[in-house]
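*Asks:* Heads up, there are several structures right after this.
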Structure P
Amino acid sequence: MSRTRVHNLSISLDGFATGEPQSAEAPFGHAGERLHEWMFATRFWDAATGAAGVDDALAQQHGVGIGAEIMGANKFGPPGWQDDPDWKGWWGPNPPFHTPTFVLTHRPRPPLEMEGGTTFHFLDASPAEALETARAAADRLDVRIGGGATVVRDFVAAGLVDHLHLVVVPIVLGRGVSVWTGLEGLEDRYDVEAVSTPSGVTHLTFTRKR
């Protein structure tokens, strides 16, 4: 059976994966782009000028063996995007997913086919139901839970995530959306590895125990 994976989810020292308030002008709220500066410096993000190294090697795993993605409504667009029939996501005509991509929303709409192999499907479904649908579309490849923090947290809490890669960035946000809420004892269910890199971030990898 395919695995369910999370990659490159950046969080602050106090566990927030985004700041607040989120808007079209500030997708990550008061956090700005500070959570992702480590990634912007890698070849994964910029093949021409980015650096190799551990950050890049771990970031590159994001797309390996992925056949479908599941994301939350707040990753697909800013608050209120459901009221805009022309909204097609943040990423332009050729989004970076190149797979069937399932957007969890209480207000589904018809599928949206984009360039490069990405088709957005809009589901009102539980984590288990969404994963079953995504696995069928992934054609035996793995399913990536793309975020945001609330969706990742819900899938982990439901026991549906096999591989969880978090990147702890040395900033304190103080408020926002926490990835840890309700996940007490998470470490009992996973083998945990930590790798710190010269960029100052720490990569935490949680692999489900057999």
Structure Q
Amino acid sequence: MTRHIIALCGFFFLPFAISPAQAESYESAYTSIAFDECLQLTPPDLVDEYLGAEWVCAGYNGIVAWVSEGDLRMFLGYGPEGREQCSYGQTMSGFNSVSDTLEWRLKVQHGRATPIATILRYDVERHDGGSRQYLVVTKLGEEACHMAYIDASEPDHNESAREAAEYFTEGFDCARDLPFNYTASGRQEGPTPGINYVCTPPE
């Protein structure tokens, strides 16, 4: 009789045991960073191929994306302090351009979606004159910084970028950790295609 009571108690408590996992999921939202859909902050007569220009674009749920181009390379920051963030000084080592679509990876808990990272495709010029594409995962939060690089020639590269955002943003410290390469096999150590540095913590 006692075993039946215990079994029944376990049965009735099972839904409560799994509810936290059920309450957490991930999804994506997409916004545009196409220059003709953003506000250009640099006067047209001051735009220069190497000094570049700056734009501000509407992002997810009111979070603006700051976009700048300088020395034929692209930089992005997010939110009110976006131009002061670490990510606004990070880019890829080769001359590069970015796609018009910015993916926001969202963590959904109890019906509330919080952006934890962005994913953006970079087209990077190689020394031989060709190009290669990478997905850059940028951690969001009080500080924003590049976190992971995914070679777009890898199978399932979009899913790999989303996995990196989901698995690593919570434990990644912009003031301590360097960006890493990520593939379908997981986190990879070694040289990365980005211009990387540990972000300087605020004084």
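*Asks:* Determine which structure produced the value 15.6 for mean projected area of the Cα convex hull in nm², calculated from the coordinates; the candidates are P, Q.
*Replies:* Checking each candidate, the match is Q.
*Asks:* Could you tell me which structure in P, Q was used to calculate mean count of other Cβ atoms within 10 Å over residues 85-92 as 12.5?
*Replies:* The read-out comes from structure P.
*Asks:* Here FRET efficiency 1/(1 + (r/R0)^6) of positions 93 and 157 (r between Cβ atoms, R0 = 35 Å, to 0.05) was calculated and came to 0.50; which of the structures P, Q was it taken from?
*Replies:* It was calculated from structure P.
*Asks:* I would also like to ask the following. Determine which structure produced the value 32, 16, 14 for Cα extents along the principal axes in Å, for residues 141-188 alone, calculated from the coordinates; the candidates are P, Q.
*Replies:* Checking each candidate, the match is Q.
*Asks:* Let me ask another. Figure out for me which of the structures P, Q the number 30 belongs to, where relative contact order in percent (Cα under 8 Å, 6 or more apart) was derived from the coordinates.
*Replies:* P
*Asks:* Shifting gears a bit: From which structure (P, Q) was Cα extents along the principal axes in Å, for residues 61-180 alone calculated, if the value obtained is 49, 33, 29?
*Replies:* On the way: P: 37, 34, 25; Q: 49, 33, 29.
This value belongs to structure Q.
We did not get these values from a lab; they are worked out from the coordinates using the rules stated. In this text the structure is predicted, and so the values were computed from the model without any measurement. Cβ atoms are built from the backbone, for glycine too; each structure is taken alone.
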